[in-house]
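Next come the structures, one after another.
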Structure I
Amino acid sequence: MKHSESAGHRAALLIDLDNIAITSRGAMEPEEVERLLGNMLATVGASDWKIAVAPKRTIRRYGPTLARLGIRWQIVPCTPDAADAEIVEIARDLSARGFDDFTVTIADGYFGLS
């Protein structure tokens, strides 16, 4: 039995898509993002809820990739920390619905320890 299939266990994968798809070289090609997300899904394992959060331009660029991989998406304003704040709200909502295992993929300091 997989970890997320054990009694009462519900896992979620929350992705700040801009943080992983936009590098110092610019936006990654959709094929690169698909490989990256595929590796991420394999590493994380079974998740009952998978969602990527990003501004509209990023969702437009990578939406077909997300759909192929079975990852939902949420559009947020293109402002500092908007995706991070939305991820926190999604996690709170999912926690209230019985989710107890969260993997957050992010590449900035929003969730860093101070």
Structure II
Amino acid sequence: MKLKIARLLSLLLLLVTGVMGIYNGIAERSSGSTSLQKSVTAGVFLYGILGLIGAFGLFRRRRWSVPVSTLWGVVITYVAGVASIAYADDAQWSAALVAGAASALIAAGVVWTARASSLD
């Protein structure tokens, strides 16, 4: 039962970030003025693609969903940490660390779910 709930939450998270990432990546592709901001926009688009692929793999309980979810988690963590520095005038490194750490924890849960789902 716990795995079913974790799987449903992970699927929803991958789908939502996938759709939003692709939409925002396309909509904001010309809005970045610095290379750091452009890397965040590229990361948003990339985690969108990886989120949809990962959701499909998790839904189908495929083993390859684990590395895809891992890549998604790395990109999500990067974007969360770097965006707070790239777009803030008075960048707080502590905010970037907290955002990155929180994203990494959430991503670890998704990766764990993908791994556990592909084994049963």
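Readers should treat all values here as calculations from the given coordinates under stated rules, not as data from a laboratory. Quick caveat: nothing in here was measured; it's all calculated off a predicted structure. Cβ atoms are built from the backbone, for glycine too; each structure is taken alone.
Points worth noting:
- Given 3.8 for distance in nm of label points 7 Å out along Cα→Cβ at positions 29 and 61, calculated: source structure among I, II: II
- Of the structures I, II, the one that -13000 was derived from, the read-out being helix-only ellipticity at 222 nm (-39500 (n - 2.57) for each DSSP H run of 4 or more, over all residues; to 500): I
- Relative contact order in percent (Cα under 8 Å, 6 or more apart) from the coordinates reads 29; which among I, II: II
- Origin of the value 16, 42, 29, 11, 1, where P(r) over Cα pairs in 10 Å bins from 0, in percent was derived from one of I, II: II
- Structure with the greatest value (metric distance in nm of label points 7 Å out along Cα→Cβ at positions 37 and 69, set I, II): II
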